[in-house]
1. Give the label, chosen from 1, 2, of the structure having the highest value of distance in nm of label points 7 Å out along Cα→Cβ at positions 133 and 413.
2. Matching task: 7.0 is the computed value of distance in nm of label points 7 Å out along Cα→Cβ at positions 221 and 477. Pick the structure from 1, 2.
3. When distance in nm of label points 7 Å out along Cα→Cβ at positions 141 and 421 is computed for each of 1, 2, which one produces 4.4?
4. Suppose you compute relative contact order in percent (Cα under 8 Å, 6 or more apart) for every structure in 1, 2: which one lands on 22?
5. Among the shown structures 1, 2, from which was the value 1.00 of FRET efficiency 1/(1 + (r/R0)^6) of positions 53 and 237 (r between Cβ atoms, R0 = 35 Å, to 0.05) calculated?
6. For which of 1, 2 does mean count of other Cβ atoms within 10 Å over residues 157-164, calculated from the coordinates, equal 21.1?
7. Of the structures labelled 1, 2, which one yields -0.37, -0.98, -1.46 when log10 I(q)/I(0) by the Debye sum over Cα atoms at q = 0.06, 0.10, 0.13 Å⁻¹ is computed from its coordinates?
8. Taking -10000 as the value of helix-only ellipticity at 222 nm (-39500 (n - 2.57) for each DSSP H run of 4 or more, over all residues; to 500) derived from one of the structures shown (1, 2), identify that structure.
Structure 1
Amino acid sequence: MVYEPERAYADEKGENHIYDEMWMADWWWEMQESTYLNSRGAVVAPVILSLDKTSLSLFSGDKKAWPVYLTIGNISKDVRRQVSVHATVLIGYLPVSRLECFQKKTCSLAGYWLFHHAMSLVLQPLIDAGRHGKEMGCTDGYLCRVHPILAAYVADFPEQCLVACNKENRCPHCLVESDKRGDLEECAWRSTTDTLKTLQRKQRNKQSRKFDIQGLCAVYKPFWKDLPFTDIFACITPNILHQLHKGIFHNHLVQWCTSLMGEKEIDIRFQAMTQFPALRHFKKGISTISQWTGLEHKEMQRVFVGLLSGIVSNDVLIVAHALLDFIYYTQFQKHTDVTLGAMQDSLKTFHEYKHVLIELEVRQDFNVPKLHSLQHYVTSIRALGSADGYNTKYPEWLHIDYAKEVYRASNKRDYVEQMALWLQCQEAMCYKSAYLDWRKAGKCSPLAERDTVSPGSSFVPMIAYYKVAKVPPHRQVSVDRIRSDYNVQDFVPALKHFL
C-alpha cells in the first residue's frame, strides 16, 4: 500500500520521468498538491472503476449481468491483477433491460438515464467521503484521513460514451468533429463544468448550439455531477484488449492487408512461417479461426510484419510497422518520457503514410473511433500510469467468480438478487474462516505476526529455472551438425554423463 505520490527518473539529472504505478504519474501529484487537500493533510485513495457487461446463459435465455468492480490505486497493479487476493471488489450489478416500454426513438436515451441513475446510487457514498474524507486505519498502523476520489474508469468504447454522455460518433475525451477523427490534430478537451452548463441550458428548453456541436445526449443528471475533484473525461483509460488487439489490429490492420493480399495468400504465409519454440504456428492459417482471444492476436502480431514482407508495397509495410510499434509501446509495464516520445512518433508515422490505403482503395476515410482514441494514450499514461494497469481483460477474469459461477448457483429466476445474496454469504464465510485460522494459529494480532521477524532471517533468492519447448524446432539432427552449427562441443560427454 502506498499513501503518497512519488517521483522516479531514469537518469541522474532527473529529466527522464518514469511512469509506472499510479502514484508515479501526474494525476496523484495534482490532487495531493491541491490547496484543499494539502491544507488538511489528506491521503488520496484513487478509485478505479471497471464495468463490462457479460452473458450468463450459454445456449438460451439471453441472460446478462452488468457488474461494477472497484479497486484503488494505492495497491500495486501486480496485486490488483490477481483475482485470488481480492484486491478488486464487486460493488453492485447495474440493471440490464431491453426497455421495451419505450418507443424506439427514445429507447437509447432511456438507457442513458437508467445507467446514470443506477451509478449515482452506487457511488453516492463517494460524494461525502471524497469531499470531507474518512478516518481509516491503514496497514502501517496509523489513522489517516482518506479521500476516495474517482480517478480511472475502465470500460469499452460504447460504455465510455455512455459515461461521458456523448453520442457514439464522437470522442469521449475531446471535442473533435465526427468527420475529422481520422486526422492527427489536437482538439480541446471536454470540460466537466462546461458540459454540465450545456446540459442545464438544454434542460431549460433553450436552444443550445453547444449541445449539438459537442455531440451530447440529454442526460441532465450524470452520476459524476457531484463527485468531488473528478474530471470524468480524463478518467477514461486506454483499452489494450478491445481498442488495440481486437480493434486496431484484428478489425482494421488485418482486414486492410487481407483486402490487398487475399485471404488465401494470408493463410498460405501463416502456414509457411518457420516453426520456433517461442512462436505459434498457425497450421491452418487464420481464416478458419471463429473465436478470437487476445492471445491469438498477440501471437499474430509477432510475425505479421515478416509475413507482409515482399508482397505489399513499402508504404503499406511502414503503416503496419508503425501501428504494431504503437501497440507494443502501449503494453510497456514501465514508461519514460523517451518511450512515450517514441510511441507518439510511431503514431505520427502511421498518419504520414496512411494515405496509401486510400490510394489503393482499401479505405475511403479514417473516421474510426478506436483509431482516434490512440491520440489520447500518451496523455492518459502521463496522468494515470502505464496502460497495463487498466486493461479490460482483468474485469473479464473477475466475471468467472462474480458473475458466471454465481449465476450457476441460482435457480435462474430473479437471479440478480440471488447472486448478490450468495456472494454476501460467501464473503461472510471467508471472513469467518480467516478469523478461525488466526485464532487457531495463536492469540497474537495479525499485525504483530506480520511485523515479527526471526533473528538471522533473510530473503531467499528465487532459483533459476529453464523453459524447454514441448516440440523441438529441428528433428533428427546429427551430432556433427550440433557441434558445427551450434558450437556445442561438450554435447557427447554431457549426453554420456546423463545416460
Structure 2
Amino acid sequence: MKKFMACALSTCMVAATLVACDNGTTTTTTTTTTDPGTTTTTTTTADPGQTFEPIAAPTDGTYGDWAITESPIGFFWGGTWVVSSQAAVDAGKADGVKAIMEYITLDDSENGLQYAWANGTFNVSDDVDLENIKPANGGSKGTIELWNFTNEIPKMVYQYVQDHPDFDYNVHVTIKGTGDGYQDALDQALMNGQVDVYGCESAFVLKYTQGDMAKFAAPYESLGIDAAAATKAADIAGYTIDIGTRPSDGKLVGLGYQATGGVFIYRRSIAKDVWGSDDPAVVKEKIGGGTGSWDTYWAAAEELKAHGYGICSGDGDMWHAIENSSDKGWIVDDKLYIDPKREAFFDISKKLKDNGYHNDTQDWGDAWFADMKGQGEKQVLGFFGPAWLINYTMLDNCGNKPEGLGSAGDCVASGTVMAKSKCTPDFLAGQNMFDVFVPANAFANGKNLTQYDEKINNIFRDKVREYTAGNLSKEEAIDAFKTDVNEQLGIAID
C-alpha cells in the first residue's frame, strides 16, 4: 500500500530517511525543496511480502484496450516492395509498367492508392477476377505479367485499371504463396523474361534489389521516372529507398507502399493498473521509449511482474526490434558477421525466460495470438510491431472485433500522404496512430539486411531457443549457429 503526503518545511535540502518498522514494512521518507520556502515530502510504505492481484482476464477480448507509444529502439518489421523487370522495358511495355509502379509506390495525391491505403478506404472485393484483369478499351498494347505471393498487389492493379479507362494493357496475374515455392518459380520466370512486375517481401527483397536476382530489375529511370525528384516529392521513407537501391549501379529498382516502422503496442488497462495511467507519454517514459536502451524496459518488466503481468508475449516480440536495429547485417566482407546487438539477444531471451517476464510464446503460434486476446498464461502488457500488425493480426485475434469492421488504416511509404492523413481507430480507443507511427519510420534502418536473412534468422532463433532451454551453452549455441549457416548456405565463417 502506498501513502503520499506533502507539507511545508523551512529547510532547503534534499534528504531521505529509511526506517525499518516492527511489522516488517519499510518506510522511506524523501524531503525535497524545489523553491525557497516550498518543500515536498513523500513517504512510501512498502511491504516486502506484498503481492498484487492482476486485473481479471477479459472474457470477450481486448478490442479498444490498446494504445501505442515509442519503442525503446527504432526498427522496422516487414513490408512488401514492388519491382519491375528490365525484360518489360525491352519488350516495349515501359509505359504500362510505369503507370503501375507510380500508382503503387509514388502517387501522393488524394486519389492515389497510398492515400486510400492510409485512410482505410481501399477496398476491392475478393470476388473479382484477379487472374485476368482487363481494361475497358480491350488492352490493345498487350499483356503485363504480374507476380505476387498474395492478392494484395493484384487488387491494387485491379483498382488502377478500373479507375483509368485509358490504360491499354491486359494484366495477367500469377499468385503463388511464399510457402509454395514463390521465389523458385519467380526466379525461373525472370530468367525466361516472363515477368514484368513482381512483389518481394522484406524477408527476401534484398535478393531481387541487391542480390543474385537484382540484375533482372529495371531502374525507375528506365521507366521514365525521375527517381530522386519523385521520392523527394512524395517524401518516401528513407529505409524503403535504401532497400530498393541496387548497389552495383546505385539505381533505384524497387519501392514499398507501406512504411513499417515499429512501435510498442500496449494494453491500456494493464498500464493503468500498474502505473496509474494509460497515457502514451507516461508509458513511453516507463519503458524507456526513444532512449536507445533496454535498461528502463527491464525495470518496467520487474514492476509488471510484481503485479502479475508479463511485459511481452515471447522473445520474438523483442527479436524483431533487435534484428532490424542492428548496425550491420549478417554478411560483412563475404563472411558471416554477428552484430553485437544481435548477439545480445541470447542474453535478452534468457533474461525474459529466467525472470518470468513473458509467456515464452513463439510468434505466429496459438499462444501468441491468445495473448492478444488477454487469454494467455498471464496477461501481457504489449507487443512490438508496425501498423500492419494491428490491422492484419491483432484486429483479428483480439477476440471482440466488431462485425464488418475493415482496416484501421495503414502507415504508407509517402510522408506527404501521411502528413494529410489521420487515423483514430476504436481499437486504439481513438488515439491518432499516425502521431506515433510516422516518427517511427524515420528511425528505421534499411542498411542492415542481406538476401539470406530469412534463412539465417530461422537458424539463429533456433539456436537461441536451444540456449534458453538449457540444451546448449551460449558458446555452443553460437558455434552451432555458425556451423549451420556455413553448411546450409555456404557462407564463410571465421
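1. On the way: 1: 5.2; 2: 1.5.
Result for distance in nm of label points 7 Å out along Cα→Cβ at positions 133 and 413 over 1, 2: largest is 1.
2. Working: 1: 7.0; 2: 4.7.
Here the read-out was taken from 1.
3. Numbers: 1: 4.4; 2: 2.7.
The correct label is 1.
4. Working: 1: 18; 2: 22.
The read-out was computed on structure 2.
5. Numbers: 1: 1.00; 2: 0.20.
The structure behind it is 1.
6. Details: 1: 21.1; 2: 18.1.
Answer by label: 1.
7. Working: 1: -0.37, -0.98, -1.46; 2: -0.33, -0.83, -1.27.
Label of the originating structure: 1.
8. Numbers: 1: -12000; 2: -10000.
Derived from the structure labelled 2.
Here, each number is a calculation from the coordinates, and none is a lab measurement. All values derive from a computational prediction rather than experimental measurement. Cβ atoms are built from the backbone, for glycine too; each structure is taken alone.
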